[in-house]
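Given below, in the form of structure tokens, are the structures.
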Structure 1
Amino acid sequence: MELARIAQEIFSETGVLQHGHFRLTSGRHSDRYMQCARLFEYPDKAEILCRELAGLFADKQIDCVVGPAVGAVQMAFEVSRHLHCRNMFAERENSAMTFRRGFFLPSGARVLVVEDTITTGGSVREVIDLLRAQGGVVVGVGAIVDRSGGQVLFDVPMHACVQVDVPSWAPDECALCREGQPLTKPGSRT
């Protein structure tokens, strides 16, 4: 797919793909990490991928693009710019996704949920639940990277710029831990 090739080139140019010993947001460990925040250091490169992703949902009459903070804040803005609609972000408060800062979703609003990297889909599911509880109609999920290898499914269409199959392990199954390699926690959750 052309979009996947473009994404891989951009990841190489911007340092998105990193190698080491990482604790993912899900708690699992991996020897590779997709640091999509690096993509947004380069607005011209981020614009390319967000425009292409927005194009995959252009026929869905989207009223608002919503992403979980921190990783998808800039992404939600950029995708919404190409869809000519509002954007908001959900953030954690007392361990639960919520809208703060005066954000309000009108009942019946058609929403695209975006995320920079999907591994288990947990954050996206939390945002979907929040939107539906407020009367939103979730019409799709968009991601820069689907690192689940296509294994994470939602009850709405999901499109990603690129699908990568990056292995991850439960901490007690991690060979890097057994080797004593230092663990890095690069994600947005502490």
Structure 2
Amino acid sequence: MPVAVVVRIVFWAWFFAAVFAGQQRLLQRLPAPAAQLILFGLTAVLLFAYFRLKPLRDWIDRIDLRSIVLMHASRLVGIYFLLLYRDGALPYAFAVPGGIGDIVVAVSALLIVFLPLGYERRSRFITIWNVVGFTDILLVIFTAVRLNLTAPWSVRALTQLPLCLLPTFLVPLIVATHVVIFVRVARASGNARS
């Protein structure tokens, strides 16, 4: 079976499993650090698969970096964080810095993908964007971990649909794609110097 077909099957099965877990309110019934453990575990599985399964890595490495960057437009979810903060459903410490950071990363991803940039300039922008985006997502994750351990009631919205899809689906993909971009940019830079 072609790698692309296997990836699609796994992707959709994972997505529907995450939705099902959300419908069953699984994250609400697990102890406080469970969401973060799930997030870290799924991210580790994705990165293990990328680094250890050569057919998968070769397939991913053939994807245009702009397509991978474009996936981060999903971080416009930051707008929803700000709305939930306004409504009192998420605390400032998570919603405002995380929401604004995600919006900036998402909009800049769209600009990088769609602006008519030359290869060198686009590569430079992708590198800078990737550092900023990776830093932002790590800060969001660690803020969520801190709040989940100290004031779990304040981030309860992250355990319900639709936001429970963040730790169980979207954030592992975001973190893994940042790592993939780092690897590919470093490899391209090494090849250019050779």
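Throughout, read-outs are computed from the coordinates displayed, never taken from laboratory work. Please read all numbers here as calculations on a predicted model, not as lab measurements. Cβ atoms are built from the backbone, for glycine too; each structure is taken alone.
Out of 1, 2, which structure matches 2.1 when distance in nm of label points 7 Å out along Cα→Cβ at positions 122 and 146 is calculated? Of the structures listed, the value fits 1.
Which of 1, 2 yields 52, 39, 28 for Cα extents along the principal axes in Å, as computed?
Working: 1: 52, 39, 28; 2: 53, 37, 24.
The structure behind it is 1.
Largest in distance in nm of label points 7 Å out along Cα→Cβ at positions 90 and 170 among the labelled structures 1, 2 is structure 1. As an exercise: helix-only ellipticity at 222 nm (-39500 (n - 2.57) for each DSSP H run of 4 or more, over all residues; to 500), calculated from one structure in 1, 2, equals -25000. Which structure is it? Checking each candidate, the match is 2. Compute mean count of other Cβ atoms within 10 Å over residues 2-9 for each of 1, 2 and report the one that scores greatest. Comparing 1, 2 by mean count of other Cβ atoms within 10 Å over residues 2-9, the maximum is at 1.
For distance in nm of label points 7 Å out along Cα→Cβ at positions 82 and 106, the highest value in the series 1, 2 is held by structure 1. Suppose Cα extents along the principal axes in Å, for residues 50-137 alone works out to 35, 29, 21; of 1, 2, which structure was it derived from? Source structure for this number: 1.
Between 1, 2, which one scores greatest on relative contact order in percent (Cα under 8 Å, 6 or more apart)?
Looking at the calculated values, the largest one is 2.
Each of 1, 2 could give mean count of other Cβ atoms within 10 Å over residues 26-33, but the derived value 17.9 comes from 1. Taking percent of Cα pairs over 17 Å apart, for residues 18-73 alone as the measure, the highest value among 1, 2 is held by 2.
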